[in-house]
Structure I
Amino acid sequence: MAERPDIALCRASTAVARAAEVHAGAQGLGVGQHLVLKMLAAVGPCSQQSLSEELRIDRSVMVGICDDLEQSGFVRRERNPRDRRSYAVTLTDSGRTALADAETSVPDYLDAVLLPLDQDERRQLAGLLRKLLAGAGAGA
C-alpha cells in the first residue's frame, strides 16, 4: 500500500530538519539561530516578537535562541527607543561573519539533500511547497 502524502510529507520534513540540525550544529549554529541571523541581516533590527511571528518560532523558544546568540556575541538586545517595553535585536559584526560562514556551506548541504531530484523535479517540488505553505498560511 502506498504511503499517504501527509505522512510522507511529515517524514520527509522530519528527516530534512534532523539533517539540517546536524549540519547547522557542525557550523556552530542551530537552525533557529541561523534563521534569526538571516532575518536580521535582511530586515535589520527588530523585536523578538517580530522574529517569533515572522519565523513561526514559539516565543519562549525565541527567547532561548536570542539568549544563545547574545552570549555568542552574534546579536545584541537594546531597549526599543519607540517602545521601552520591548527590545530590538540587532545583528553584530560577529553575527554577520558567523552567518556568512554558515551561508557558504548551506548550498552544498541543500544540494546533498536534493541530490535524488533532477532540476525539473526540484522546480516542481519548490512550486508544490509554495502552494502548501500558502494554503497553510491562514492556519499556521
Structure II
Amino acid sequence: MKRMKQTDETRQFISAILEESGSASTAKIRRRTDLTEGQLQHQFRKLERYGFIEIDRSSVESQSGSRMKIAVIPETKREEAEALLSHNRKPERTSVDIVELANEVDKLTTTIEEIQEYIAEDMYNSIKLNKKRINKLEEQLTN
C-alpha cells in the first residue's frame, strides 16, 4: 500500500482527535486547529482512505439539518497516529549518507568527463571522416 504523505495539516488533524481521546467532531477539530473547511474535508477523506480514522456521524442534526462528521482513530492505528506526532521521530529524508552521495557524484562527474573526452577525441573524428566519405560518394553519384 502506498505510504500516506504526512503534512502539517495531517498532524494538526490527528493531534486534535487525540486531544479529544481519539474521537472528535468536525467542530471540535476546527476549534483545535487553524485548518480551513477545504483542508478539514481533505483530511477526513485522506485519513479515512489510509485507515487512520473511521468516520461516524453525530446522532443530533446540526442547524443545516445534516449530521456532523466524527473522526474516530481505531485502536489498531492509535499507536501509529501518536508516532506521527512524536517530536523524536527521525525525518525520513535524513537517513541519506552524505559521504556516500558525494562519492557517487564524484564517480558520475568522472564518467561524464570520460564520455565528453571520448566524444571529443574519438567520435568527433569518426563523424568528420564519415561526412567526408559521404560527400565523396555523393559527388561520385552525381558525376
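Read the figures in this text as sums done on the coordinates, not as results from a lab. These numbers were taken from a predicted model, which means no experiment stands behind them. Cβ atoms are built from the backbone, for glycine too; each structure is taken alone.
Summary of values
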read-out: Test item: helix-only ellipticity at 222 nm (-39500 (n - 2.57) for each DSSP H run of 4 or more, over all residues; to 500) calculated as -18500, pick one of I, II; value: II
read-out: For percent of Cα pairs over 12 Å apart, for residues 69-108 alone computed as 72, the structure of I, II it came from; value: II
read-out: Value 1.02, calculated as Rg/Rh (Cα atoms, Kirkwood Rh), assigned to which of I, II; value: I
read-out: Mean count of other Cβ atoms within 10 Å over residues 13-20 from the coordinates reads 20.0; which among I, II; value: II
